[in-house]
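So, here's a batch of structures to check.
Since every read-out is calculated from the coordinates, none of them should be taken as a lab result. Worth saying up front: this structure is predicted, and the values here are computed from it rather than measured. Cβ atoms are built from the backbone, for glycine too; each structure is taken alone.
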Structure I
Amino acid sequence: MIEMPLAERPRDPIRGSADHEIKFAVPASAAGSLRTWIGSVCRPDAVHPPGRVTTVYFDTPSLTFLSEKIDSDYLKTKVRVRWYGPSDSRASTVFAEVKHRVGNRRDKLRVMLAVTAAELARWPLWDSRWPALLAGLRVEAPPLPSQLVPVLTLTYTRHRFDDPAPGARVTIDSDIRATGVNVAMVQGYAPVALADVVFEYKGGSFDLPQHLSPIVRFGARRTAFSKYLACYQAVTRLML
């Protein structure tokens, strides 16, 4: 068993609401115009300013979660460790998260970790300490595979907006980059940036509200976009 020098068990699990997600991929060249337009129909999030997000995705040795995305399975799972950059008010906060999707309906659970982002940034993904970060998550979450290891790190800049519809919100994730891999899981690697930004609407509706439908003018296409899958595919293509 890996000894966890991070000491205390993660506290106060946060359970996300089981709402719906609608995603669109938009050419990166339109990112600035898209943000400007969204700011004219939605309110910028007053609590969370734009910031850089770093996410480490975990998977089984046989890449079970990645296969779910490739096969477009109705049931999908994400397990990740995430932290926020210096322009975000939660810069020192690190979370372990599990996200289950049934169709386009989601449930998310996250726990706060007693480790700093600065410390994690120094760990290579093949470091043996990573799996221990999921210990608290395993206590609170539904059963997870016994063996989970980090596969890749990706970063992006997130802009958040509050939609006029009660409880609905919009995010735009741009400059999405794969910045590191576990060399035991992925052979051959160079940093890579994706050609799309991701527009995501979260709320109670299965369809995008009418006031947001002009997003198609920016070249948006509705898709079940997975940053993990897209970055993995981009990185492995560099090996061909």
Structure II
Amino acid sequence: MRTCKTLSAFWRELKGYFDSPVAYAFLVAFLVMVNSLTFCVSRYYELEQAVLTPFFLWHPWSYLLLVPAATMGSWADGRRACTVEQLLALPVTVTSVLVGKFLAAWAFCGVSLLLTFPILVTTAYLGGPNWNAVICGYAGSFLFAGAAAATALFASSFARSRRGGFAAALALLAALTSMGFGPALDALAGWGVPGCVVGALSSCSPLAHYASLSHGVLDFADVVYYIGAIAFMLSAAKYVADCRNAP
């Protein structure tokens, strides 16, 4: 029964994405951004190598735009239209609604990821790529998107408007991603932050666990991290939702 309620919330949210022209605009923006960075900044053609590492390199930064856009109205629109309160008044749980919203946002990111398939054609044209590495890279990108979606859903649960939800999700995702970015960590070390603190911050960043996957190396610890991050952020979002709807 709980699964049916979750699926109902999932289909409702997913349909809402594709009923909105804004979602299509952000989807196109994501595709333009990731391909522009790959071909113009990383100069993919000039490398003359059948590897997708330069392509996967830009996914986390491109998700900073796509994921907040996918989740910014998850709670704010519902509160404005009173649909969240109506849903929770029905025999459904906060968990069912929350997981449904998360799965819809993750699926929307998955659709965006699937639409990058032309890069596979280009890579195959350049030579014989390592398809195991390609699959690993896509899996890593999808896991990153899932962790980002859960994080953005948690951040947007505090907001009362779409713009507020977008800003909150963008700020939190940017902070967490930057914690695994080499130059940012070097700057912290240069400011005298102890190495153990810098290492701890890096280990908490989804970007740090994405590096191996984007290079085609499947590390079980990285997969466990993403699953744990999704569970933690959804639990935190549930706590916020419970507090907001407490009598």
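Points worth noting:
- When volume of the Cα convex hull per residue in Å³ is computed for each of I, II, the one that comes out at 142 is II.
- Answer label among I, II for the case where mean count of other Cβ atoms within 10 Å over residues 111-118, calculated from the coordinates, equals 18.2: I
- Structures I, II were shown, and relative contact order in percent (Cα under 8 Å, 6 or more apart) at 25 was computed from II.
- Entry that produces -4500 once helix-only ellipticity at 222 nm (-39500 (n - 2.57) for each DSSP H run of 4 or more, over all residues; to 500) is calculated, selected from I, II: I
- If you line up I, II by distance in nm of label points 7 Å out along Cα→Cβ at positions 95 and 159, the top spot, with the largest value, goes to II.
- Source structure of the calculated read-out (distance in nm of label points 7 Å out along Cα→Cβ at positions 199 and 223, 1.4) within I, II: I.
- In this comparison of I, II, the computed figure 1.8 for distance in nm of label points 7 Å out along Cα→Cβ at positions 71 and 231 is attributed to II.
- Here the criterion is mean count of other Cβ atoms within 10 Å over residues 143-150, and among I, II the highest value is seen for II.
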